[in-house]
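Next up: some structures, all given as structure tokens.
Rule-based calculations on the coordinates, nothing more; no lab input. This is a predicted model, so every value here is computed, not measured. Cβ atoms are built from the backbone, for glycine too; each structure is taken alone.
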Structure P
């Protein structure tokens with residue numbers, strides 16, 4: 001199966017190219033950089049083999065599938081794909097072109113972000129057992145899937161940038177710091193370092209505590225998979241985690257579409 005999977009988030013848009021079910025590319029752009037996004041999508045589409053060609057158009061043997069938590073950017077992506085590639089974008093989600101790939105045991109299934117579900121599905125598809133999935137992006141989501149592959153819900157925390165902005169906005173003296181980095185020492189020797197270290201260790205501490213609580217509830221210690229834009233920052237501090245996977249939502253989009261096609265046929 002040849003497919004371009006597009007994860008439309010709140011900060012970035014990530015596109016993955018899959019040729020014969022194998023990942024052949026992964027590109028991330030800011031949602032405000034339309035030219036860069038168009039170039040990534042055109043490059044990927046041109047790499048998909050042509051099944052036939054007419055006088056006016058080359059017919060590619062592939063599809064473009066997206067999942068979004070940002071409706072405004074979704075419209076933008078659809079417009080780029082239509083105008084520059086002459087193709088249609090299929091969407092994953094409840095009531096969308098491609099249905100959700102797993103069951104949800106939650107109060108309001110339609111309220112759960114499709115990115116959370118797809119990351120969880122991608123992780124479960126590999127582990128094939130209970131799994132905890134943490135996505136460190138604009139927000140931090142820590143979700144759990146049981147051994148039968150049912151999404152049970154999770155927790156949502158503010159991400160690094162959001163937390164740093166809140167400390168600056170709601171205090172009189174705390175500065176707005178830049179990108180969070182791995183602390184040189186546990187204790188900050190100045191205010192900026194103290195904020196950096198607080199946000200860094202609180203994120204890791206939250207993940208470790210939530211993982212333990214989930215495990216106690218499940219009665220077993222499941223594998224923990226971490227993904228997201230800030231994954232690399234916390235990686236060295238999470239020796240209790242099992243896997244670190246870039247672009248997990250993108251992989252989930254591909255797997256969800258593959259499951260959908262298989263069930264249809």
Structure Q
């Protein structure tokens with residue numbers, strides 16, 4: 001049904017095309033809409049959603065696609081089988097507020113597991129991808145992709161990456177009880193990618209999020225040698241009803257925490 005190399009190639013081109021559209025709206029955003037759940041929506045979200053869905057349908061017509069903007073009532077269960085999971089703009093609030101830390105996310109899920117992921121931050125010109133058995137890479141405007149690998153963590157001096165928009169008391173308590181050398185704030189799925197790139201050790205998420213927010217970043221981090229699990233240590237399975245993610249920890253394999 002698919003070849004992972006082809007999934008990566010197609011996803012890369014769609015993210016780059018979507019990135020051009022994102023930057024147009026980033027500089028010329030005229031209106032912000034509000035969805036039923038009170039979250040913001042822009043014309044950029046809708047335009048990039050159309051680009052990605054159309055492109056994936058052309059390349060992989062037999063694979064279902066779930067996107068944030070098209071998951072009607074968020075009730076379809078895809079926990080078995082294969083499907084694409086897409087967030088046209090992850091970090092819409094960052095996008096609206098002219099923060100550069102928004103991303104475009106495309107993930108391929110197979111039987112609940114993210115087997116490939118593409119994360120593009122067009123304003124930062126950082127493009128990350130990872131796939132099962134292929135590893136993870138970053139491509140910048142400097143040229144060729146470079147392999148990614150998590151760093152060897154010193155658990156007595158953790159570098160924590162936390163959400164810029166959702167730093168809640170539970171996250172602050174986690175930081176307080178661990179041996180933390182520094183805290184980096186970042187938006188969107190970039191937090192997974194910073195760990196994958198060896199720039200941080202652990203990302204605790206103690207607030208609500210959706211599967212399309214994290215699946216592509218999960219794939220990138222896994223390909224770089226990192227792990228993502230629930231706060232109880234269980235694996236995360238994608239395609240669950242309503243596409244709601246559990247509370248989770250993303251980290252290097254060597255990061256120890258309390």
Structure R
């Protein structure tokens with residue numbers, strides 16, 4: 001039995017979900033992606049790019065005649081979702097926890113007749129989570145701020161997938177009393193006594209040059225550059241995330 005003929009032509013507007021599709025063995029069924037769908041790298045050359053995650057070219061999407069369009073509530077705007085719904089069946093994921101991430105892997109397994117592959121991936125992920133929880137068990141909690149943007153300074157706060165993964169790492173988010181991605185100041189970060197300031201590689205590409213400014217304004221905080229994909233991408237990227245987290249803790 002092959003892929004459900006209803007869903008032979010897939011457009012993914014979510015980078016982490018695009019990677020998941022490929023790792024489930026669905027690369028040949030993908031006809032359209034965003035310019036941010038960089039894993040695997042060759043997709044941007046072999047598939048039609050239909051825009052970004054916040055802006056799309058509806059004419060291109062229509063031309064591709066998709067059977068299904070995959071969106072995400074956080075990555076894509078309401079306007080994008082509504083425009084896609086006028087073109088083809090549109091599924092919108094909403095991911096806050098590992099359980100949600102596992103659910104989307106399972107759902108794609110059902111959607112695209114890849115249940116065996118999805119079940120194998122879920123089993124591997126669950127094993128890695130158990131192993132990491134054993135690894136992290138005796139480590140002390142640390143107060144952190146997780147920056148995603150500058151000018152204005154913005155952090156990941158409560159009710160985000162990033163915050164969920166911070167908690168798994170025993171990182172106490174000093175902005176967990178706030179919601180989603182609030183604007184903050186470096187002075188507030190200092191006042192809240194963050195031990196670590198995690199500077200994400202995305203969506204703003206923090207570099208080494210930014211750590212000096214953080215250190216200057218937060219005094220006792222230690223700024224650390226982190227790979228944002230491992231803190232914010234769900235799906236198959238999570239299979240590599242927990243090894244990355246182990247390495248990160250060894251550096252701290």
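Which one of P, Q, R has Rg and Dmax of the Cα atoms in Å, for residues 117-156 alone, as calculated from the coordinates, equal to 16.3, 43? Attributed to the structure labelled R. Once mean count of other Cβ atoms within 10 Å over residues 125-132 is evaluated on every structure in P, Q, R, the highest one turns out to be Q.
Supply the structure label, taken from P, Q, R, corresponding to distance in nm of label points 7 Å out along Cα→Cβ at positions 101 and 133 with the calculated value 0.8. Value 0.8 for distance in nm of label points 7 Å out along Cα→Cβ at positions 101 and 133 corresponds to P out of P, Q, R.
Please state which of the structures P, Q, R yields 19.1, 61 when Rg and Dmax of the Cα atoms in Å is computed from it. Derived from the structure labelled R.
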